[in-house]
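Read the figures in this text as sums done on the coordinates, not as results from a lab. Given the structure is predicted, the values throughout are model-derived calculations rather than measurements. Cβ atoms are built from the backbone, for glycine too; each structure is taken alone.
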Structure P
Amino acid sequence: MSLVLAACLLACPSRSAAEVTVSERVEHYLLDAATPDELRRQLAERGPLGRGRTVAAITRHALSVQYWRRQVGDVCEAYGIRVEMDITMRLPRWRPRQAPPPALAEQWHRLEHGLRMHEQGHRDNGIDAARALDARLRGIGHAPDCGILKSAFDAARREVRQALQAREDAFDRETDHGRRWVRQERADP
């Protein structure tokens, strides 16, 4: 084996190795309410913004792609394809100023569990989208020239992002923005 080939096998990114990197963060905002009414008010006032309104919890996705292109004869090929999904979940954390009544504490635990389950669904949708994009890009792989390849990759990225948004919207409709999980948990502080 030649020295150049051996060096490339060690250093050149593989065209076939899937590289989907997922980074996840959970952030919390603090609630210190002592009564059910105060807890509802703080959720409405302190929750994150989602589509122009305050929500109790939210999951955000940031999808990015890195790859290299090279012209080899009459074909431009992509290599070193790397898809990254950055997921940030923002959830409430309740630290009441005084010991809450047991019934309120139980309702809170149910609400918190329902919110987390719902946001976990959004997280899973994001990871599925990253994997779908990786598969799409690897399926394209090459084109007659690098401009066409870049356009095809850009189109695939747009289509996957649009599909993710459609899936997120459907998920929120199906779960009534997580309220079904919360109702199943019988939580309504």
Structure Q
Amino acid sequence: MLRTRASDHAASLVADVEDRWGPIPDEGSFVVPPLPDHDVAFPTSLRAFHEEFYPHAAGCVTRDGDGRMLAIRSTSRGNWETPGGAGEPDETPAETARREVREETGVVPRLAEPLYRLTMEVDFGYDETLPIPVVVFVGEPADGRVLDADAVETPTEVADVDWVDLTALPESFRDRRLLRKHLIESG
């Protein structure tokens, strides 16, 4: 029953984004365990699930005019990745993407369009997983092109910020395959 409600919520959120922006390529799902600081008990309601975790996640591949994209090195994962994170209950995925990029880098992105979407399935070790929709946008800097460590609002989450060459992403770059597929190979 909770799986159905969570799936309906995820589908509704994606439909709202597609109503605004058009179809979004679906890159499938991936399964994750709850993070160590989250309750591992199966939630009792959709509200409890969203309060303990979040209703959606979003990020933005922010590109400059020189073929580079904005990247952060996550303190929790240690990898380089595009900025993004957990949505707040009253935010749209686009608002989440803008806020997360600003908080993690000091750069305010102007979103162009959704690049792709994924579904993160949280596995509590029971018979069913619960979905969290993830929307990744592409955009360009609207404000704050110069990177400054003092502009990072979430220094406990971000170890480093830099502009990286999209065509030379290291193998360990998070979601490298999807970024190459949607930004390089698709032309």
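Between structures P, Q, the calculation of distance in nm of label points 7 Å out along Cα→Cβ at positions 152 and 168 yields its largest number for P.
46, 17, 12 is what came out when semi-axes √(5λ) of the Cα gyration tensor in Å was calculated for one structure; which of P, Q is it? For semi-axes √(5λ) of the Cα gyration tensor in Å, the value 46, 17, 12 is produced by structure P. Out of P, Q, which structure matches 24.9, 74 when Rg and Dmax of the Cα atoms in Å, for residues 64-103 alone is calculated? It traces back to P. Identify the structure, out of P, Q, from whose coordinates P(r) over Cα pairs in 10 Å bins from 0, in percent, for residues 40-135 alone was calculated to give 15, 42, 31, 10, 2. Answer for the origin of the read-out: Q. When helix-only ellipticity at 222 nm (-39500 (n - 2.57) for each DSSP H run of 4 or more, over all residues; to 500) is computed for each of P, Q, which one produces -17000? Label of the source structure: P.
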